[in-house]
Structure P
Amino acid sequence: MPTPPQFFSPTPVSPNVSVYHLHTADIVRLLRASRCHRHGWTGRGIRIAMTDTGFARHPFFNANGFNIQRVSTPSISNPEIDTSGHGTGESANALSIAPDCEFFGVKHDDYSVEALETAIAQNPQIITNSWGWDIDSKSMQQLKLDNVNLYNEIKDIEQTISDAIDDGICVIFAGGNGQLAFPGSMPSVVSVGGTSVAQDGGLKASSYASSFVSSLYPNRAVPDFCGIVGEFGFSSPLEGHIMLPVPNGSKLEGENMPSSESKKGWGIFSGTSAAAPQVAGIVALMLSVNPHLTPDEIKAILSATAVDVTTGTTAHRETADNGNDLATGSGLVDAYSACLQVQQTLATC
């Protein structure tokens, strides 16, 4: 008789590993979302949709009581299957910051417009996306000449996103991990870059995150501001990334972890893929204060209240400096300052 294998169940609590990393609780604290929670700003009644690789069930989500709905698109019927682990893990960033939000995980495959339209159909106030194309190195006209099929697809996506924003949905995109990323370069989206946090608490521009001036949209600088992202490197383990829950057997299980802890349903990773849902969670907190904020108002408040990042160099070799810069935009988002400004603005209306 064959010997039955052991199936490793994910643990609700992350394993203890020696490499310097952050937990979702650290992200909540560092972005000052915990102060928002004490005011009762937790995202209750706010709907966040996220398009990604899938959204597996994991004990971490159950232990925290998160409200998650996993949504199929017309061409995908298994949103709970996530062989990558990317969607499952990165969703924990948004959910930890806005623990009482209504979260809709839309599984995304090759059909981006379909995924976005499915997300829009959930009637969210926020859509967060950690994907794109590394194509913003040429003008829209040149792209059309070089690849008309890709150009047509890009224009369809552009229109879908623009329509969502016109309808009052805050659409967030990762700015990229060294890519010249579209749709993160669209002027109307919230484009999120990366700031890393050292062990002593110091902030610097992440060497993993993109920073560039768009060719598709002249004068558009990416990013607008940043979430928390680890550092890039050619040796393992990489430092400053986030311990996130993933399905057993997924590609990201055990990422940046010693082999003795690699089969417990966790991985250590981040990128602007983590930063975008972090910002989505903060937007949900802001909408807890005033649900009538427009996408433009949200972006302006997040920019005005961000913490300036003055050191560090990005993946595109842009160096952070005093004030708004190409490396980090306005700086690292600050949930509490943003919510206080929303509250103050509401009081003067």
Structure Q
Amino acid sequence: MAADEFKPNDPRLRPPFPSEYPWTPIPTPASDGAKVSIGLMESSRIRGPGVALSSFAKEGEEWTLPAFSFLVEHGDEAILFDLGCREDPENFTPVTKPALEKFKVEPQPHPVFRLRDGGYDLSRIKTVILSHKHFDHFGNLETVAAFDPLVVVGPGSLAGIGKGYPEDEKSIWPSGWLKDRRFAELPQPTEKKGDKWTVEGREGEKQWEKMACFEEGVDWFGDGSFWLIHAPGHIVGQMMGLARVTTSPPTYILLGADVAHSQETYLPVPSSASSSDPRGTEPVLNGKVPFLEDPVRGVHDIGTLTRMSAEEDIMVLLAHEAPALNVLPRWPEKLDEWKENGWKEKKQEGVEERAKERAAQV
């Protein structure tokens, strides 16, 4: 078997146990204002074969997943973290068409239109942060032209995007976006290890730091309220976002992007490194692992979701987490009081029971 080929239940696809991750304490809030507020919007729903998304899916089973976008508010300033799918999927570039035949997009109002129609002051949005360069996350960047935010992408993203379509017929990005929008790409952590650097269009210096179970995080606002986390296993440049949504006590939401596509990839949390692991491995199709460019790094990233989920004050929320649909409120309501409302436990209901059922069948 070639080194880059995998088999079902390949040990290389087993995420590390939580105890295997070093832990750097999350800095305590410097003030009551050192927090953000999170609003969830659903940009679309995507239907596709479950076997490409989970090792637990049955052959022929179709899954429907949401594509979330998040409004992150910090004082008078706001971020849009991911834009989901565009509202007019027929206008994706041609190279995207095969994926759209396999995964059907059911569009809803674009997040920018949803905010506009809800009376939100779009001029507050200074930044759009794209967790990664896939079509179900970059939305339609033409919609942000009126307020011209800085568009932030992770390390190595722009090289992968290239010149854009039609200059590059294989690009999933329109070239007009690259010409008309202001982009900032975060530097590679390996090139800036320990160094401070600046982001064009933003005040203050930044650096890659260890935080929680992560080796590479950036304190975006400088007060610990919102961190960008390097997690490139799914695709080069992918970033998660860790948001502190309350300060007394501090509670957090980890915006997990596409580190996983199913809760049962990172849950339930194993009790110890010596116990059996109830989590599922990533699916394997024809020796390849769908949706993980770097499978070994990818399962490391998945393990960080488990480690963070072990903390009672942290709720993980994936970009396509279907169980959240019937639990979490949509913007203009906020997710900030998730702990008080028990939303973490509610969206995870049934996970442990299903894990026990699977174990009994082995």
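Can you say which of P, Q returns -4500 when helix-only ellipticity at 222 nm (-39500 (n - 2.57) for each DSSP H run of 4 or more, over all residues; to 500) is computed? If you can, show how the numbers build up before the last one.
Values: P: -9500; Q: -4500.
Answer by label: Q.
If we compute Kirkwood radius over Cα pairs in Å for structures P, Q, which one ends up with the highest value?
Values: P: 20.0; Q: 20.8.
Answer by largest value of Kirkwood radius over Cα pairs in Å: Q.
With distance in nm of label points 7 Å out along Cα→Cβ at positions 198 and 294 coming out at 2.9, pick the structure among P, Q it was computed from. Computing distance in nm of label points 7 Å out along Cα→Cβ at positions 198 and 294 on every structure in P, Q gives 2.9 only for Q.
With respect to distance in nm of label points 7 Å out along Cα→Cβ at positions 118 and 334, the largest value across structures P, Q is given by P. Out of P, Q, which structure matches 23.4 when mean count of other Cβ atoms within 10 Å over residues 126-133 is calculated? Going label by label, the one that fits is Q.
Structures P, Q were shown, and distance in nm of label points 7 Å out along Cα→Cβ at positions 222 and 246 at 2.9 was computed from Q.
Throughout, read-outs are computed from the coordinates displayed, never taken from laboratory work. Everything quoted here is computed from the prediction, not taken from an experiment. Cβ atoms are built from the backbone, for glycine too; each structure is taken alone.
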